[in-house]
Every structure is written in structure tokens, then in C-alpha cells.
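Below are structures written as C-alpha cells.
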Structure 1
Amino acid sequence: MPYITLPDGSRREFDGPVTVSDIAASIGAGLAKAALAGRVNGRLVDLSHRIDADAAVSIVTDKDAEGLEILRHSTAHLLAYAVKELHPDAQVTIGPVIENGFYYDFAYKRPFSPEDLVAIEARMTAIAARNEPVVRRVLPRDEAVAYFKGQGELYKAEIIEDIPAGEDVSLYTEGTFTDLCRGPHVPSTGRLKVFKLMKVAGAYWRGDQRNAQLQRIYGTAWARKEDQAAYLQRLEEAEKRDHRRLGRELDLFHFQEEAPGLAFWHPKGWAIWQAVEQYMRGVYRDSGYQEVRAPQVLDVALWKRSGHWDNYQENMFFTESEKREYAIKPMNCPGHVQIFNAGLRSYRDLPMRYGEFGACHRNEPSGGLHGLLRVRGFTQDDGHVFCTENQIESEVTAFHRQAMQVYADFGFDNVELKIALRPDKRIGEDAVWDKAEAALRAALAACGVAWTELPGEGAFYGPKIEYHMKDSIGRAWQVGTMQVDFMMPDRLDASYIDEHSTRRRPVMLHRAIVGSMERFIGVLIEHHAGAMPLWLAPVQAVVLNITGDSADYAAEVTQDLKKQGLRVDCDLRNEKITYKIREHSLQKVPYLLVVGDKERVARSVAVRARGNKDLGAIPLEEFARMVVLEAAERR
């Protein structure tokens, strides 16, 4: 007679073994209808799971995060089922849940077309309407291998062969389709009602480009139609904001095959870059950082001492000269330690803060490159603080306040904090990691802010605080970071002399606010949909003449505004003024200044603000004061 403890602390007694479904029904008909799975003693299980001993049980519905994930995983199986019904000679491989949806990889003799996706989605709907039960069974590993080989599913058989001999594996069957999966799944296909197939992409078996190429079908699935409709609307808005498209349309940057993952910056794009860099340079200066510059190429011996050789070399570019092997730096920290080590340091010198707009290169897989958001060459607003253990908290709290002000200035008011904890592949003793992680928690607690923790996601040399900004359509972007590092100063022999004339190791804090300049600018473009705030806009105003008689005045206005430090262009083409206004409006210029004879005589400008707002005629000096103030205040 098992006793079942529910989340509210109440207990129920049953006469014998009971399923999760039975427990849900005992609570109420509504919950029984909504139930998707259960959690038994903390473990997710199917509704059919039998319990024959005392246990803590909760019912999972589509209102729970786990419930939505189960819906999506079950929909991935539904996709594979539909593909097999329509294309029996296709082989199924893997189909995991991803953010907002799922995918499934297939081996098939020809590419799937958009028409195929329409047919597959229709078949998925038909299978769901059959409301076929989803049934779990367990087989010994070798029997499962034989089963899938008999079905011609060689990829599935290969996956199972990697499981240790003698272990059992779970299979799920719905109708005529059986798949390998640990589950849990929905009880029947009829529970899958809201889904959509999105696209087809290429993928390599097991992510290795040396293996066979597969076809990956992406889809999305939701509990409610309105949730999916909102998601699709967000995707449509994201497409409008895609920085790659806006980069072309606004003439900011481009990429080409000769330099994969490396951006070619055009004048307008570089103007945005410089606005960001010069602003961050001021942040450095105001926060007591000394700007430095370390070499791009360093002997691999240094990278071996720092720990990068053992923990990061697959992401590094290498070169050779005069029988010496060098690495192009993937990060700036070892170089900054060398600058610190170049002199004798006293405890009175600490904290020492170095900053560098350091160009780094990382050998990212070509399939992962994504415009400015994932590149092989990037520049960081990188900084390192050398301090004592007692100074960690004050340095981290000061950095936090500084970072939050920077994000606000760039238009980001919703920032989430996370602490990434020790990864499996790391250097240093656990006691040192305990101390470093505790220091970050204490610093954020001192700031009075909330955070979440990410086990296993820290750098190999230390834990880190991550800053995740939410953009104007709700997407989160990880940008800034603050890392506590007790390891690298020791490995690279950094030291200072304490108040007792004893040689001590400093603590090294790795910090960046915008992180990769490329990535941050890509995020800025998408956040603002290309309509950059005045202080960041590559062209802040364009002066447009109505007739040839006002060309000289237009040129004079342009020069006057440039002398005020504004980025201003002049369009004197012999085109209709309506044509010129439309063209520069599409370029998202904050202000268009129209001048004709009337404006020339009055020494004024007719101002049209972005968004087709007619501000009327404004004296030139007044307009200049207004715009200079707006730029200075970063409004």
C-alpha cells in the first residue's frame, strides 16, 4: 500500500501499485485530462509509470516547463513518424528539443523540398487525429540493435551500440513507428495539436563534417495556438531586424567567402563601431583603467603555461616562423599578465586595472558562423584587474554598477544575471573554485540583485558572472562577463610584494561589458531595427536642398553642423525633394534638414525627424544646440 506525497504536502494511500495517471485521476478529472507526465521522487516519468512504494509525486501539465518540453519532444517523434509514412526508405537519426521547438535529422536520397514540408506537416496532423497510444517498452541493448538493423535503421542501431553492453534501452511505439528514447512522452498522439514545420537545413551525422550529410527538419510546438501565433509573430519581427539584411541595406558591413567569419566594415558601419569604442574608452578612463596593447601572435609555450593549450587549442589558429610555433591569440589575458609581470608590483599598486580593445581570433566551425553574432575574428572591450582577495568584492560591485549604466545608455533596461560555475574540463583544485564562486555570490549579494546559476558553464580557469540583455522583442543576449581567476596568475608567475615584504599571487579579474564589439553591434542593430539612437547613428543628419539656388546654403549648414561634432551628410543631387526624403528615410537617418530660399534667408532648417515627423522650421543655431544636447545625453 504505497503512500503518495503530493506537492502541497498532503498524502494519499492506495491499495496496491498505482500509475501516475491513476494518481492524477484521484486528484480530479480536470487534472487527469491535463496530465502529460509525472515527477516521481524528482524523476520525470510517463503517465503509465507504476509506483509500488512510498513516493513523492507531482503531475506535469502543459503549464509546466517540463510539460512543454515533453510536448515538443513528442512532436519530434511525430515528425519522424510522418516522414516514415510518406518516405519509408528515409532513415531516422536523432530528434532533440531545442529552444522554442525541436528538430529531427534524416538520411534520405534527395533533398526535402518546401512542398515536402507541407505534406509532412499535414500527415503529422492526420496521425495526431488518430489519437494513437504512445507505449514504452524496454529491451536489452543487443535486442534493440538487432531490431533497428532489421528495420533498416542503421543510424539508430549505431547509437544503441554506443550504450554499454548489458544495459537496457527504452523504446516508444506509436502506431507503426518505433523510436529509441528515454522519454517521457505524451500518452497519445492526440495530445499534440499545435505545431508547425519551419525549415530544412543540412547537418552532419554526429556533428562531424567527415561523416554523412543529413537533412535537418526544424519545427516548433506549443500548448496553445495563441502562444504559437505570438512566437511566429516574434520570428517575423526578428526577420525584419536581422542585422545581416540591415547591414546590406544600410551599407554598414559585409562578409564574403575569402574571409569566412571576418567582417568587412564600411564607412557607416565603422562610424557605429567608433561611437561604441570611444564611449567605452571613456568608461575605461572614468573607472581607473589604463589602456594597454598586447601582441596578436605569441609563442605556443606561453599558451601551454596559461592552460589554453590543454583546454582551448581546438579553438585556436596557429602559425609557424623560423621553426617556432605560434598561436594567434584567442583572448587577451595572458598578454596582460606579461604587462603586469614587466615591473615589480607592490600591494600599494593594487588594484591595477588594464583595458584593451584587443583583436582576437577563434577557430569557430564554419557551420556555426552567423553574421556579426558568431565570427572568427572579433575585438573585445577587454579588461583585467589585478587585486588582492580582499579587493574582489569591491571591484566586482563597482564593475556591476558600471555595466548596468552602460547597458542603460545603449537602450537595454532588462538585464538578467547568471553565475556560470565550474565546468568538467578545468584547471585548479576544488577548494580554489569554492573560493572563487563564493566571491562572485558575495559580490552580487552586496549589490542587492538576484541571479541564477549555470552549473558546468564557467571558463576552464574560473567561474563568471554573465550579463544577459533582453532586446526590444524579448530575446536574451549574453554580452558582458566578470570572471574570478586564481589560476592564471599562478601558472604565469604573477606576483606582488605585500605589506610584510612577502611575495604573493594577485587575483585576476577578467571583465568585459560589451564583450565582442562585433556581436554587440549586431545586437544593437537588431534591438533598434537599424534605427540607431542619435548618438550611435552613423549619419545623424542629412541636409537636402530643394533647388540649385539653395545648394550653397545647404553646404554651409553641413559644415556648421560638422564643426559642432555631428556626423552630417549633404545631398545636392538634382532630384526631386520627395525622392531624396524617401531615400534617406529608408536609410533610417535621425534628422533630414530641408533647405530652400526661405530657409536660406531666415538661416533656418525645415526639420523632419525619423518616423516622418515634421518638426517645422527651426533656426540653425537652435537646431544645432538641440541635437548636440540629445547626442550628449544619449537619449
Structure 2
Amino acid sequence: MARVTLPDGSTLEIAEGSTAKQVAERIGAGLAKAAVAAKIDDKLVDLSTPIANSPRLQIVTPKDKDGLNIMRHSCAHVMAEAICSLWPQTRLVYGPTVEDGFYYDIDLDEPIRPDDFPRIEARMREIAEADKPIVRREMSRQEALEELKGDPYKTDNIQRAEGDVISFYSHGNGFRDLCRGPHVPSTGKVGSFKIMSVAGAYWHGDPTQKMLQRVYGTSWPTKKELDEYLNRLEEAKRRDHRVIGRQLDLFSFSEMGPGFAFIHPKGMIVWNEIVDFMRQLNRKYGYKEIRTPIILNEELWRRSGHWDHYKENMYFCEIDQVGYAVKPMNCPGGCLLYKTTKHSYRELPLRLAEFGMVHRHEASGVMHGLFRVRQFTQDDAHIYCAPNQIEAEIIGVINLIFETYRAFGFEDFNVELSTKPENHIGSDEIWETATNALEAALRHKQIPYKINEGDGAFYGPKIDFHIKDCLSRSWQLGTIQLDFSMPQRFELTYVAEDNAEKTPVMIHRAVLGSMERFLGILIEQYAGALPLWLAPEQVRVLTISEKTNEYAVAVQAKLSEAGLRCGIDLSDEKIGAKIAKSHGEKIPYMMVVGPKEAESNMVSVRMRGSQDSRTVSVEQFLARARQKIAVKTADLAF
């Protein structure tokens, strides 16, 4: 008999040579039916894998992230078999999983078009319904090279593979593919799937190589989950900030500056409201605002460590035959500003905030509207403090971050603690001290967090804050980075209580991250229908006929004098068309004025997205609107 340890700590005696599938059957029929793979001592394996004595064993299902990826990887193989059966001349390259799905790169001279997707899906369904076993076969590297001689793609894959054992997986009518695995036990377990798109892709991303076809698909455990995903995609298209940005005249891009956003007057209203709000919060939390240059001497970036760790993402220029760099980050400039005067322990913590414009080189293929740009503004800050102030300062930043997100309507947060990367500066002792300090603050706030091993900044560990939007998409916004190294590199000091000069600790923090990116997130979160306090035009006065133009102009003037952003439509269009236009432009409130309203000194108020109206005085409307702006609610109801 052998023994395995299950995830709950219990043990189970099994017969020698039992497979992971047989263990799943011992645990329960429901688990065995759902199982797609297993994890033995943290290594993912096929369910057919025999189990040695005393391992830790976990049965993996599509409810687990690993299980979902395995199911999708297997679906990629089913798609590959379907394509090969429809186009026998196809040469397979490789097919990994990606977020929410998978793709397969293929070498096929005949282009696959969207019209072909239903044929591919139909063949995939036939393969899945046949529920053929997916079988693993292993051989030596040399045997594999000999077997696939003449196939440049698979030969390359074998040469790049790690280890001495090369594995293949086969299923169906003789289909076989080189693959590390693991895979689901049979083709019937690949879930509900759909082909999503096809695009060109160079082999290994090398433009000197032949252009391949990359076929994308998605797979979900049930049809209901697939339908929900497809509905989310459709809703995401409806909310696309690039489309809405054009429709509402908020921002644009030009081929004269790819990746550099042009923010239009209406977009600047939203931008400035965000900045003004952040400035208020900065004052509340004790920050002073600074501004540092965009271009600084090359030597500065060598000293800060960016030259060695970030050079490929930077832009450079020459002034008077001296090398300069356009800043990709604000922190080195902040260090120079700190050094302009001497500091005492009585000044600490010193909290310096900056809405700093930075430039980073992004490949043209990854830029995406406001979400990925080459120039952006960070709501940055750097806190210089004594070591015994670290925990309190981090707690203060966490409070600031949560207060900010809630004001913009985000309530669902996830927190990650990222630790020392391979490419880092500073000693292991410094990194351990810094990481422990961040963990202590999170524990003090009783915030659940996930450890993200090796993903810290090159100068220190960090806490990253992720929000979820209305489509359950996760966005990383805020960050808190603890840095012992940069203050040492810049020889920053303060006079301590014992009159000795000591080095401060530097806390880097951003709340929204990139202002441009956050603007795009907000647009998609609200589908352009921004809350009253952010809306470029908060109210529009609409006349029923020219007889009430004079009264309408007086109403607009009164609202504008009270501080509301108020427009007016005096056109000859019918009132229904004016209302429809205002709805289309996402105006929060429409004030309809006709002879009746003019005579009674009232206005008929309609809310965005509603057909109902309410007659009130201008003063009543102002009082209610001011209240909603003050509490920053998205609710427009009176």
C-alpha cells in the first residue's frame, strides 16, 4: 500500500501504482468527474500519472486556475486537429494559453478567415463529442529530433525544450503534437469553446521570418460561462473608451505622435476635476506639491540605477554635446529637490507630491488607446521618513488609496505584495527589512493580500492595489514601494535627534498611477455617463420654442454663476430631438423650459437615462445638484 496527503492535511492509503484518476475516484465520484489533472508535490501532471508513496496530492478541476488553463491548452490541441483535418497542408508551430483563452500559430499558405470559424468549431465539436483519450508518450531528445526531422518548427521547439525527456500527446484519428503537457484525460473535457479571431504573427516575433497565422479561441467549463464571457466582450466593446472618447470629444491621437494623447477641452474638464480632487486629498494627508524637470542629465539616471535597469524604455537627447534623458520616472528628480536643503528629524516625514509627466518607450504593437501610451502623467509622491515612521506612513497611504477609489465608485480591491526580483539593487538584508515593513502595515490594516514573488521594483518591494470594474476586469492602479537604496545612492541625509547625519527611507507611492489610463478606465466604467461631479457638461437647458429663449438664457446664467457647467440648446429642432441629442452626449441633467415653466419661474428636469421629469425651481435644483457633487455620488435621482 502507498499513502498520499490531501490538501486538507488528511492522508489516504492507496494501492501501489494507483493513478491520480483512481485517487480522485476514491475521494468521490463528483470530484473524479470534474477532474482534469493533478498536482503531485506542486507539479502538475496528467490524471494517468502513477503515484509513488507519500506525496502531497491535489486533484485539479477547471474551478482552479491551473485546471482552467489545462482545459484551454487541451482545447488548443483540439482546434489544431480540426484545422489540420480541414487544411491537411497545415504545419503546426505552437499553441499556448493566454488570458481567457488560447491561440495556435500555424503555417498555412491559404488564409483562414472569420467565415471559416463555424467550420472549425463544427469539426471541434465532433472531436469533443467523440471523447477520445488524450495519451502522453515520452522519448529522448535525440529520438524526438529523428522522428520530426524535416519539420523546422517542431525541431526548433525540441531544441528549446528543457530537460532530457520530450513528450508528445495524441488523440483522435492519429493527431499528435509535441507538448510538455499536462492535458485533460479526453477530448470531451475541453469545455465550451469559440474561435475568436485570426491575426498575423512572425515566428518568435522575428520580422525576418515567415508570417504565420495565429488563430485565437476561448474555452470555458460550461456554455453558460462561455455566453457570459461573450456578453462581457460585447459590453466591453460598447464601453470602449477609444470609441466613446471620439463620440464625446474627450481625447484623440495623431499619427504625428503615436502613443501621445491629445486631451480635448471636454476631456480636460474631467482631467482637472480628478487632479483637483487628488490635490484636496494630498492636502488632507499632509503632502506638499512639487514639480521637477522632464529632461535631466544622463549621469543622474546612471546614479539612480535606471540606466542599468530601465535604459531600453527611455528616450535620450543631447544638449551642448552632453547626454540627457527624458524622465521615465519622477523619483530621481525628487531626490535632487530633497538635497537642495538640509533636513532635520523634526521635518520628517516629508511628503512631496507631483503630477509628473513621464515618457516611456512602448512598442507600437502594445499601445492601446489611453491604457498604454508613451507619455503619461503620474499622480506621484515620495515620502522621506525615519525608519521608525515607515509603518505609520504606509498605513496613511493605504487609507488615502482606499478613500480615493471609493470616491470614484470602486469598492472591489485586491492587494499584492511583490518581493525581490532577480534584477535588483541593494543587499538582501535591506530587502528583507523593507518587505517585512510592508507586510507589517498590511497585517495592521487586516488587509488580505497575495504574495507576488520576484515582481518588486528593482530598488525595493512594493504593494500593488488592483480594482475591479463593472465588467469584473482587474486594473492595477496604486502602488507603494519601499526604497532604502536610492536615498543611499543620492547621499540623502537628515540630522537625527543625536545630531548625527542619517539616511532617510524613501517611500514611492502612486494612487491612480497613470492619469491617462485612469481616465480611460473611468470612461469604460461609466460607459461615458460620468458622475455629475466629473461630467464635462453637467446640465443643459433646452427650449421648447424660441418664445422662451430669454428665460432659458437667464436660467443658464444663474446655473453657471452658481458654478455648474451648463450648456444651452436654442436651436430650432423639436424638443424630442434636443432631448435625444443630450442623452446621446451623456448630459446628466436636461432642463426643459417652455412657456409654462417661464411663467411659473420653474424648470422641468429630466435625468440622463430616464424618461421621467420633475418640475422644480432653479434654487431647488441647485441645492440638490450641489449636494450630489459634494458627496461625489453617481446617483442622479432627486
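Looking across 1, 2, the calculation of FRET efficiency 1/(1 + (r/R0)^6) of positions 274 and 394 (r between Cβ atoms, R0 = 35 Å, to 0.05) that yields 0.90 traces back to 2.
Source structure of the calculated read-out (distance in nm of label points 7 Å out along Cα→Cβ at positions 146 and 506, 6.7) within 1, 2: 1.
Bear in mind these aren't lab numbers, they're just calculated from the coordinates by the rules spelled out. Everything numeric in this text was worked out from a predicted model, so none of it was measured. Cβ atoms are built from the backbone, for glycine too; each structure is taken alone.
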